[in-house]
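*Asks:* See the structures that follow.
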Structure P
Amino acid sequence: MIYGFIVGDALGVPVEFKPWGTFEVKDMIGYRTYDLPPGTWSDDSSLLLCTMEHMNENSTLDDLMQKFADFDYRNYMTPFGETFDIGITTHEVCQNFEYLKCSATDCGLLGEYDNGNGSLMRIAPIVKLTLDLPLADKYKIVSVYSKLTHGHERSIMGCMIYILVLEALLSKVDKSELLNHVQIQLEELGMDYSAYNKIFNGLENLDVDEIKSTGYIVDTLEAVLYCYLIYETYLEGVFVAINLGNDTDTIGALTGALFGATLGYVPEIDTYKARLANLEKIESIIEWYCHNDR
């Protein structure tokens with residue numbers, strides 16, 4: 001799951017922000033948007049790895065927020081020792097923590113216009129915390145972790161849907177039953193998920209040019225689930241996700257994680273995995289995460 005995420009991120013980084021139809025990625029490339037080599041991963045993977053390290057250490061939320069701030073201001077958990085990109089909302093939250101000395105649980109932004117995908121992109125590791133819990137407890141944990149940066153109910157619900165999808169895939173729910181399985185749980189939860197109605201009303205029947213690939217959390221989640229549901233293999237789904245354009249690294253990463261959760265070991269990405277920057281750091285955190293009983 002995690003390698004699927006980071007490889008998807010690295011495949012998408014070179015064409016981030018480029019509009020649909022102006023490029024086609026078929027391999028791991030470099031440069032273009034950033035003057036960085038193939039295998040470079042972005043803030044998506046940096047903040048995901050920070051979250052995993054926090055879980056490995058069983059540390060506090062303030063410790064996790066310190067890692068986020070260290071990434072923003074001190075180049076922590078980066079592929080080459082330099083932070084080259086961070087989302088606007090996450091940066092503002094890190095400012096709140098770094099300079100205003102807010103506690104981790106008071107830093108996040110709550111407004112309707114603060115619904116980027118910055119909490120969704122780092123939420124996957126907490127599936128380890130939620131997997132066997134009652135539904136209400138799952139939501140509480142997802143809410144706590146999303147609110148660190150993105151506290152609006154729409155962001156929390158987007159993260160909740162993604163975690164429920166991951167749980168279903170890890171539990172071997174068939175792809176054909178996936179959205180129905182998740183929707184039943186959302187109905188049981190009894191909270192408003194109407195912003196995501198498109199996902200549960202024929203998303204897979206849309207044409208690819210009807211899918212938006214922006215950094216707005218609703219668009220991101222729709223694009224990710226579309227690419228997972230329509231395509232059968234990791235590389236097919238992830239390359240389509242990236243070639244949608246715009247937020248290519250995040251959408252590629254989140255799509256890759258779903259294929260990783262489904263397949264477990266994904267041999268078709270071994271060559272790409274070997275080319276990831278700072279691979280030793282990635283491997284050490286993943287190994288610790290996989291063997292940590294928390």
Structure Q
Amino acid sequence: MIKGIIDTHIHVWNLEKAEYSWLKNDTSILNKTYSIEQLSPLISKANVTQGILVQAANNFDDTDIMLTTASKTDWIKGVVGWLPLIDPEATVKALNEKYLDNLYFKGCRHLIHNEASPQWLLQDSVMASLNILASYKIPYDVVGINTAHLETAIQVAERLPALRIVLDHLNQPPIASKERFGRWGELMKEISLHDNVYAKISGLGSSASDGDRWAKDDLKPYLMYAIEVFGTSRCFCGGDWPIALLAGPYEKAWLAYQEIVAEELAMEEQEKVLYKNADSFYNLSNLS
């Protein structure tokens with residue numbers, strides 16, 4: 001029996017306590033405060049037992065909101081926060097003064113898909129900060145939305161082999177167009193050759209369609225392709241709440257992921273993809 005399921009991609013945001021620039025002109029259901037109290041009653045429907053909060057703004061306020069939430073929520077085991085990677089000295093200062101002593105600080109992310117250049121990560125100052133993360137064994141979440149972001153991630157992985165990297169949302173595969181698997185597939189195979197890179201199976205409902213007009217079989221080829229090229233030891237899953245609500249209820253994608261891996265993988269491999277790999281990647285077991 002699987003020990004549990006870790007949701008490695010949950011957002012909370014408070015519009016009164018932090019600035020979320022990407023939400024300013026948003027007219028969807030996302031443009032309001034979302035708290036963990038709204039999600040906690042839903043996780044049993046998805047068989048989720050533990051969770052990780054992931055940054056939604058490039059500022060300290062958002063990260064501090066998540067860390068406070070984690071400290072008060074027993075099933076939240078970690079936070080992927082933000083650091084000022086453009087400034088290595090400020091990155092070190094923030095780590096030393098704010099985050100290294102916080103057991104919930106498990107990783108770092110920057111909203112690179114909102115930057116003008118898809119090569120934002122390759123700036124010398126950012127690469128220096130990423131090297132600092134590697135020295136502290138802090139992993140980095142890459143939130144890419146196109147093949148240019150994947151090409152950049154390949155270069156980062158090559159130049160910083162000690163940095164553990166995970167590709168959020170499988171870098172948005174071409175599910176909506178049903179392409180099998182095109183340039184995305186070529187680059188995913190290429191980056192999978194770097195054993196410091198992992199694949200996060202998350203947000204696939206959003207990649208499939210606007211709204212909830214998608215089914216499990218729409219996702220399956222792309223999910224299984226990721227498992228094929230990365231292997232069952234370098235894939236794990238996330239729900240992407242509340243953004244995933246644009247593509248259906250919280251549990252819809254989660255149940256699809258679970259059904260797919262149950263159909264295709266032995267129980268030991270299922271446990272890796274749904275629990276063990278996430279626990280190891282984000283070093284969750286050190287929480288006392």
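Rule-based calculations on the coordinates, nothing more; no lab input. Worth saying up front: this structure is predicted, and the values here are computed from it rather than measured. Cβ atoms are built from the backbone, for glycine too; each structure is taken alone.
*Asks:* For FRET efficiency 1/(1 + (r/R0)^6) of positions 95 and 247 (r between Cβ atoms, R0 = 35 Å, to 0.05), which of P, Q scores largest?
*Replies:* Evaluating FRET efficiency 1/(1 + (r/R0)^6) of positions 95 and 247 (r between Cβ atoms, R0 = 35 Å, to 0.05) on every structure, the highest lands on P.
*Asks:* While we're looking at this one, here's another question. Hey, mean count of other Cβ atoms within 10 Å over residues 39-46 derived from one of P, Q reads 15.6; which structure? Write out the running numbers ahead of the final one.
*Replies:* Working: P: 27.0; Q: 15.6.
Only one of P, Q returns 15.6 for mean count of other Cβ atoms within 10 Å over residues 39-46, namely Q.
*Asks:* Now a separate question. Of the structures labelled P, Q, one was used to calculate distance in nm of label points 7 Å out along Cα→Cβ at positions 87 and 239, giving 2.8. Name it.
*Replies:* P
*Asks:* Looking just at distance in nm of label points 7 Å out along Cα→Cβ at positions 151 and 167, which of the labels P, Q belongs to the structure with the highest value?
*Replies:* Biggest value here belongs to P.
*Asks:* With FRET efficiency 1/(1 + (r/R0)^6) of positions 15 and 255 (r between Cβ atoms, R0 = 30 Å, to 0.05) derived from the coordinates and found to be 1.00, which of P, Q does the value describe?
*Replies:* P
*Asks:* When you work out Cα Rg over 2.2 N^0.38 Å, for residues 31-118 alone for each of the structures P, Q, which one comes out largest? List each step's numbers first, then the result.
*Replies:* On the way: P: 1.11; Q: 1.18.
When Cα Rg over 2.2 N^0.38 Å, for residues 31-118 alone is computed for each of P, Q, structure Q gives the biggest number.
*Asks:* Still on this model: Can you rank P, Q by relative contact order in percent (Cα under 8 Å, 6 or more apart) and just name the one with the largest value? Don't skip to the end; give the middle numbers.
*Replies:* Numbers: P: 30; Q: 19.
Largest calculated value belongs to P.
*Asks:* Here's something else I'd like to know. For distance in nm of label points 7 Å out along Cα→Cβ at positions 23 and 263, the calculated result is 3.5, so let me know which of P, Q that is. Don't jump to the answer; show the numbers that get you there.
*Replies:* Values: P: 2.3; Q: 3.5.
The read-out was computed on structure Q.
*Asks:* Separate question: If helix-only ellipticity at 222 nm (-39500 (n - 2.57) for each DSSP H run of 4 or more, over all residues; to 500) computes to -10500, which of P, Q did it come from?
*Replies:* Computing helix-only ellipticity at 222 nm (-39500 (n - 2.57) for each DSSP H run of 4 or more, over all residues; to 500) on every structure in P, Q gives -10500 only for Q.
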